[in-house]
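What follows is a set of structures for review.
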Structure 1
Amino acid sequence: MAKFVVMGHYCEDVLQRREPYRQAHLDGLARQKAQGVLMTIGPTQDLRRFFGIYEAESAEQVRALIEQDPYWQNGIWTDYEVIPWIQAI
């Protein structure tokens with residue numbers, strides 16, 4: 001399977017706006033982790049961007065996972081980029 005880096009931005013007032021969707025978001029990420037497709041994901045310290053690493057069949061699969069997330073569907077994540085990645089070490 002290929003590896004992908006995902007980077008994107010959060011909306012303004014993320015701490016307040018994410019609250020209604022946070023548990024569903026975390027539950028979905030936990031399922032992805034248990035399935036082995038999500039290696040890691042999280043926000044930058046300033047809560048402006050998020051960063052994740054996926055191991056998946058394709059970039060399209062990663063895009064589908066991102067776009068099914070409540071944060072994407074409710075405008076908490078405002079944009080994202082999926083970048084194929086070669087893990088050297």
Structure 2
Amino acid sequence: MANTVQARKRARQAIVRRAHNMSLRSELRTAIKKVRKAVTTGDKAAAQAVYKESQCVIDSIADKKIIHKNAAARYKSRLSAAIKALAA
């Protein structure tokens with residue numbers, strides 16, 4: 001347990017920050033799941049529309065450094081590839 005006032009405050013802040021980051025990460029996972037679900041239905045137009053919305057979420061969370069920018073790029077690339085594969 002933290003002994004100094006400063007360390008106690010940092011511990012309190014860490015708890016709040018962790019909760020906020022967890023909610024953002026959950027939002028990211030939900031956005032990715034929405035795109036994957038749209039891809040499994042087979043409707044390319046709907047999948048593209050959902051992908052466009054989730055792309056903003058992914059970029060936003062990468063900007064806040066919740067995930068690495070390369071991880072965000074990888075997610076977007078794989079989702080985009082899945083949508084392109086629908087045409088084939």
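Computed quantities for the displayed model
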quantity: Answer label among 1, 2 for the case where mean count of other Cβ atoms within 10 Å over residues 8-15, calculated from the coordinates, equals 14.2; calculated: 1
quantity: With helix-only ellipticity at 222 nm (-39500 (n - 2.57) for each DSSP H run of 4 or more, over all residues; to 500) derived as -9500, matching label from 1, 2; calculated: 1
quantity: Relative contact order in percent (Cα under 8 Å, 6 or more apart) from the coordinates reads 29; which among 1, 2; calculated: 2
quantity: Given 13.2 for Kirkwood radius over Cα pairs in Å, calculated: source structure among 1, 2; calculated: 1
quantity: Given 1.4 for distance in nm of label points 7 Å out along Cα→Cβ at positions 48 and 80, calculated: source structure among 1, 2; calculated: 2
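Here, each number is a calculation from the coordinates, and none is a lab measurement. What you are looking at is a predicted structure, and each value in this text was computed from that prediction instead of being measured. Cβ atoms are built from the backbone, for glycine too; each structure is taken alone.
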